[in-house]
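Trainee: Listed below are the structures to be examined.
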Structure I
Amino acid sequence: MPDELLHLPLIHSILAREKETPGALLPILHAIQQGIGFVPDAAVAEIAHALNLSLAEVRGVISFYHDFRTTPPARHTLRLCRAESCQSRGAEALAAQLRDQLALDDHGTSADGAISLRPVYCLGACACSPALELDGQLHARLTPERLRALVNGCLEGETC
């Protein structure tokens, strides 16, 4: 059985529970992502059919909201703040360092699936700029050396 089909029972359960809810698309997408870790392609057709929507409508909502994933998540998620305060304190240089160290763009995942890089536009740590969030934990007053050590720890399989 292909991996995508393994998720169908959970998807059908969520659809049965949520499809009559007004504005059901977002709660369904959130529930699927919470249950599976991402919104698999197999879910798109099932959702569209259950809600009488086109595939394009469902995919459009998934692509509009940056927190929905269509592939399995990386083991670690690094969210670098790109707001004004962090920018003024060197966030762009840190972003360039990350792109070089991980060989990916601002919205990418490292080739080994270890780290996913996501820019955000405020972590609420402006007084401690530049800042990033790694697996939900805030790291502030970053230096290039501290950032390199954090990333290396994730790549080497240590707890980040």
Structure II
Amino acid sequence: MTALLIVLQAATKPAGQYVTGTCVNAVLAVSALAVGLWSGIAVALLSPVFAFLLGIGPQLPPVVPAIMAGNLIFVLLLGLLAGGKDLPLWRRAAAWLLAAAAKFGALYLLVVKLLCTVLPLKEPQIAAFTAMFSYPQLVTALAGGAIALVLVPLLRRALKR
């Protein structure tokens, strides 16, 4: 799943944050829901490191742990609250909404409110990080989570065969 995520990040980077972020969040969610919580955790923690090393993500090292934390919150909430195989749709949807909102909140607080105030950044950098780590994070987490909620039951059925 980590390899898939890296390939998707590299392939979709020219398409912009909304496409890449949606793909990232879909893979994170599928990892946690279809493969297992530990898979989701591994992908959540490894993907920002590889994205940084490959020049896909923001090239500011202190942002990497913040992205790791946001990803981890997303997969933990999804995996713990919606990881069961026969959960009702309302519970999976509630977990998805909560996970997306929590990831958005964590990234906004960590990057925009914390890192942008303590790091010696210039105004254009602060504006770029504020734009990148605010509402687009919510939109892409919601979209990626929705894709995963559709894909995971199909994957589970296919794997039973």
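Trainee: Hey, relative contact order in percent (Cα under 8 Å, 6 or more apart) derived from one of I, II reads 29; which structure?
Mentor: Label of the originating structure: II.
Trainee: Tell me which of I, II gives 15.3, 55 when you compute Rg and Dmax of the Cα atoms in Å.
Mentor: Source structure: II.
Trainee: For mean count of other Cβ atoms within 10 Å over residues 83-90, the calculated result is 17.1, so let me know which of I, II that is.
Mentor: I
Trainee: Related question: For which of the structures I, II does the calculation of distance in nm of label points 7 Å out along Cα→Cβ at positions 99 and 123 return 1.9?
Mentor: For distance in nm of label points 7 Å out along Cα→Cβ at positions 99 and 123, the value 1.9 is produced by structure I.
Trainee: Computing helix-only ellipticity at 222 nm (-39500 (n - 2.57) for each DSSP H run of 4 or more, over all residues; to 500) gives -24500 for which of I, II?
Mentor: Only one of I, II returns -24500 for helix-only ellipticity at 222 nm (-39500 (n - 2.57) for each DSSP H run of 4 or more, over all residues; to 500), namely II.
The numbers here are math on the coordinates, done by the rules we state, and not lab data. All figures in this text were calculated on a predicted structure; none of them were measured in a lab. Cβ atoms are built from the backbone, for glycine too; each structure is taken alone.
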